[in-house]
1. Please state which of the structures I, II yields 23.9, 90 when Rg and Dmax of the Cα atoms in Å is computed from it.
2. Out of I, II, which has the highest value for FRET efficiency 1/(1 + (r/R0)^6) of positions 25 and 97 (r between Cβ atoms, R0 = 30 Å, to 0.05)?
3. As an exercise: distance in nm of label points 7 Å out along Cα→Cβ at positions 89 and 113, calculated from one structure in I, II, equals 1.3. Which structure is it?
4. Of structures I, II, which gives 19.4 when mean count of other Cβ atoms within 10 Å over residues 49-56 is computed from the coordinates?
5. Looking just at mean count of other Cβ atoms within 10 Å over residues 9-16, which of the labels I, II belongs to the structure with the highest value?
6. Going by distance in nm of label points 7 Å out along Cα→Cβ at positions 57 and 81, which of structures I, II comes out largest?
Structure I
Amino acid sequence: MVRTLDTSFLIDVLRGHRGAAAKAATLDADGESITLPAPVLAEFLDGAHFAGGTYLARALQLVAGRDVVPFDKDCSLIAGQLRAELRRRGEALPMIDAMIASTALRHHSVLITRDAGFTRVPGLAVESY
């Protein structure tokens, strides 16, 4: 099964969050396919570049060699439909989260996150830590 990492997970791993570190160790030991949606990589590196120094170096090391899944036309169609559906239900979802969710949906993967907002996304498999 493919696992897709959310920005919150990457940040928590860098900050030494116990649950995230344990989940990262389990994922690495299991040898499962792990991907990063392009919007996650951009969001994560934005913060890492802003922080700079050793935080940036550690962030770059964390994502080095990971498969990056592009945000393409199909993902765009899913993201637009998803946000509209949630708005009709009176629930907001930031565009970056819609982009991340749509990438995971498009590629039939499980999103690893601590962001409870993703649990509202219809059809999205979410795994917390």
Structure II
Amino acid sequence: MASQRGASMTAMVAVLLPALLVVIGLVVDGGAQASADARAERVAAAAARAASDNTAQARLGGRTVGAGEAIAVAQRVIGAASGVTGSVEVSGGQVMVHTSVAVPTTLLSLIGITQLHGSGTAVAALTPDR
């Protein structure tokens, strides 16, 4: 009797242990992805804000702001953040910044998932305030 009980416990542990590791991996690496999303969002917001702030004097003076200047400022902010890539576009008097961050996984790499990606988007106005 005792040997059958031990065998059933071993089988149960063999089935549940990998499932438990995957759940723990989802929690740990899911937190890392949420952190990556927040970081990408912060960098996107900082880049859009920098582009808007840098062109504020011209906008307040009633001058038209060149898209190239706003894009260059936003790209510098993105470039200063290590591990962050992004794109900047100016359209309709707004600067739009999209960023992306890749983070390595801790436990999910055991099942073949080696990276998770976070992304962020921000928009700032480049038109004169009225």
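1. Comparing all candidates, it corresponds to II.
2. I
3. Numbers: I: 1.3; II: 2.9.
The structure behind it is I.
4. Computing mean count of other Cβ atoms within 10 Å over residues 49-56 on every structure in I, II gives 19.4 only for II.
5. Answer by largest value of mean count of other Cβ atoms within 10 Å over residues 9-16: I.
6. The maximum falls on structure I.
Since every read-out is calculated from the coordinates, none of them should be taken as a lab result. Just so you know, these numbers come straight off a predicted model, no measurement behind them. Cβ atoms are built from the backbone, for glycine too; each structure is taken alone.
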